[in-house]
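Here, each number is a calculation from the coordinates, and none is a lab measurement. Since this is a predicted model, take the numbers as computed values, not measurements.
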Structure 1
Amino acid sequence: MGITEAIALSMGAAWASGINLYAAVFVLGFMGTTGHMDLPPELQFLTNPLVMGAAGIMYCVEFFTDKIPGVDSGWDAVHTFIRIPAGAMLAAGGMAEISPAAEAAGLLLGGSLTAATHATKAGSRVIINSSPEPVSNWTASVGEDMAVFAGLWSALTYPWAFLVLLLMFIIFMIWLLPRIYQGIRWMFYRLARLFGKTVVEPELMSREPARGKPD
């Protein structure tokens, strides 16, 4: 496996783990088992039937859990402590063949990418859940699953194309995350007002302090 392929595998696994860890593990294991790709030695454990079976079962659980408004956000909150370290581990394993330094870089960059992707997914779901109808939630969930499968396939098949798309996605996340944060603040502000709490309007918190009136 060349350097480009290793980077695409490493970052692809990290990115996919932030969206759906179990789908990422199962796809990598399936691709390795069927001979569609040669996994690095450090990731060969993904082809173990026990690992693939566990990932498949948990993917089925997440498939349904992820489509229930409110429950999906609780699921994402719990998986903050699962997706990020697992994504970092997969990213490090993808770079291990190159050198120990590359493995450490994969761990750091992969963990950061998984965290950012997870934050984007979880934050978006909180905002989507503010809508009473479930269709938008189901659409987002199915779209995320399709993105994981398509993204990993492109990372393993067309690594250069995937890396370009990943760079575009990272730029998009940098633009989107502050807006998700602001949207979540507005949601909690409205909820607090609904229950009669006195809170500072989020938009006012970002403004410059008012200047004193002239004498």
Structure 2
Amino acid sequence: MRSIAQQFRTVTPILLIVWLVTLLALLFGIYVSTVKQIPLETFTKDPTAIMNAPFYLGFFSNIGIIIWSGTAMINFFVAYRIKNDYTQKNTFLFFLSSAILTLILTLDDLFQLHELVFRNYFSISDNAVYLTYLNIFLIYFIYFRKRILESEFTILTVALFLLGLSTMIDILPLPIPKDTFLEDAIKLFGITTYFIYYFRTGNEILST
């Protein structure tokens, strides 16, 4: 068993880095609050508390964010575990790229980047964002096609089909009234299937 002193020597650099990033984020929040005259609690309190809304507000959306985040962390963890194995360099890049892409999707979903932020604050249309995402994923699939074909790619195919279907329901003019629940339900199925793919693929890599 390692002594307390040994533990502190090991974890202190990591804690300092994490605390520094956290501090910078908080300072940025204070700066924006001061400049824009936005109450600081707007950045720190739970949205349901600020809005005096029921705890279940956005329940399934929050579940989706949790699963997105879990998928990103799985990919980061697998990449970290195999980073020193030079025989798996391409696999390391695959999981690292998957983690970054999933993190982008998580942030987009969490902060409604393509729906509100890019459009209202940067005058970037939804279509431009969708096209950018499409190109990024095309590059991802072309570059890692061999790694993906060696995995249970049918799960990933189903996940992307469901996520794409949810997006189509959102953006295309359909002959039926748009149902937000239908769109979000299909999206949640897509997110959970996406999670299963990377969970199983990561487990397979770490088990070998």
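Tabulated results
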read-out: Ranking 1, 2 by mean projected area of the Cα convex hull in nm², for residues 67-106 alone, the structure that comes out highest; value: 1
read-out: Computed 1, 6, 10, 15, 16, 15, 14, 11, 7, 4, 1, 0, 0, 0 for P(r) over Cα pairs in 5 Å bins from 0, in percent - originating structure among 1, 2; value: 2
read-out: Per relative contact order in percent (Cα under 8 Å, 6 or more apart), the highest-valued of structures 1, 2; value: 1
read-out: Structure (1, 2) behind the derived value 4.8 of mean projected area of the Cα convex hull in nm², for residues 11-58 alone; value: 2
